[in-house]
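What follows are several structures.
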Structure I
Amino acid sequence: MTRHIVLAGFMATGKTEVGRRLARALGWAFVDTDALVEKAAGRAVRAIFAEEGEPAFRARERAAVAQACAMPAAVIAVGGGALLDPENRRALRAAGPVVCLRASPQEILRRVGAAHDRPLLSGAGVRSRADRLARIESLLAERAEAYAGATHTVETDGLSPDQVAQRVRRLVEAQPGEHA
């Protein structure tokens, strides 16, 4: 089996929870690149976005991806925009299979609810539920090509984190690049 399994995809698709469960089942470490960014910066992702902007966050994220890929056997969960960066895509694909967790825009909105800790779903022009849904749909469309480059895709709507973790494990063990 591989040294790493990378979980990618949009916010609220289950990367962190599924990653923890998958890592536990494999006896591997779990690494969340957003947590690495927060630890290095000494503040939350939303504060980095607010104080330094998205480009500064993405630079910090690139360093966190490199750090995670250098670790021994681990399940790595990356932020929703990590695959937009070509350097991140190369590093993550070299580290192991990249599994994109997907959910419908409506399911993503249900999962994030009214949470204000999602920098890309708050701020000017994003006030109502309809605005948040439109923003989710827009971001998903912008990221579709990057997400399509994953070696595997797992649809998460209607599945528990344990079910998603089981599907990810089966796909990765079956290789080479399948969709469930």
Structure II
Amino acid sequence: MLDYLAGIDRILFYFINVHLANPITDFIMPLITSDMLLRAIYGAIVVVLLWRGDRRLRWLVLFLAVTLVITDQLSSRVLKTLFERPRPCHELSAINLLVACGSGFSMPSSHAANVFGQTVLFSYHVKAARWYLLLFATLVSLSRIFVGVHYPFDVLAGGLLGYLVGSMGAVAFQKFEKWRL
């Protein structure tokens, strides 16, 4: 059964990474997946929320930071070492590798976990931004396949992890708000 799922994962990877590749995605996806860009966007959002946000949004920034630490550490330090799944760029040939492969493991995608954790938590409390954030989180997650460093199931697992942690953060924030009042 696991071999069957791994086969589906490889087929989906090749479809997205090789067959859907084109000059536009080859240019855009490395930018979208860039750690520097993601940190800059996250930093800018935090600065705006702290500067222009009300007390509630300022507290939400703290919960966003805790959520980010939890998703990142769970995906990078716990689950990747537990699964030890090699990245597709380490084991497949004839792929469209657009960024450095990296030396770490693949399952789950930390990018997907982190961006979905932030998206879910923020979306619970700022509903007007929900669809934009979900679109952005989906693009960041798909970019990991397009650039050749994650399988689709890695991205799915990271997204699910982010969803769970973000949901728990949203519940914790709601309880905190009730306690604070």
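Quick notes
- For mean count of other Cβ atoms within 10 Å over residues 20-27, the highest value in the series I, II is held by structure I.
- With P(r) over Cα pairs in 10 Å bins from 0, in percent, for residues 100-155 alone derived as 25, 47, 22, 6, matching label from I, II: II
- FRET efficiency 1/(1 + (r/R0)^6) of positions 52 and 148 (r between Cβ atoms, R0 = 25 Å, to 0.05) derived as 0.25 - corresponding label from I, II: I
- Answer label among I, II for the case where distance in nm of label points 7 Å out along Cα→Cβ at positions 12 and 164, calculated from the coordinates, equals 1.2: I
- For 0.98 (Cα Rg over 2.2 N^0.38 Å, calculated) the corresponding structure among I, II: I
- If helix-only ellipticity at 222 nm (-39500 (n - 2.57) for each DSSP H run of 4 or more, over all residues; to 500) is computed and equals -17000, the structure in I, II: I
- Among I, II, which structure scores highest (criterion: mean count of other Cβ atoms within 10 Å over residues 92-99): I
Every read-out reported here was derived from the displayed coordinates using simple, explicitly stated rules and does not represent laboratory data. Since the structure is predicted, the reported quantities are computational estimates derived from the model, not experimental observations. Cβ atoms are built from the backbone, for glycine too; each structure is taken alone.
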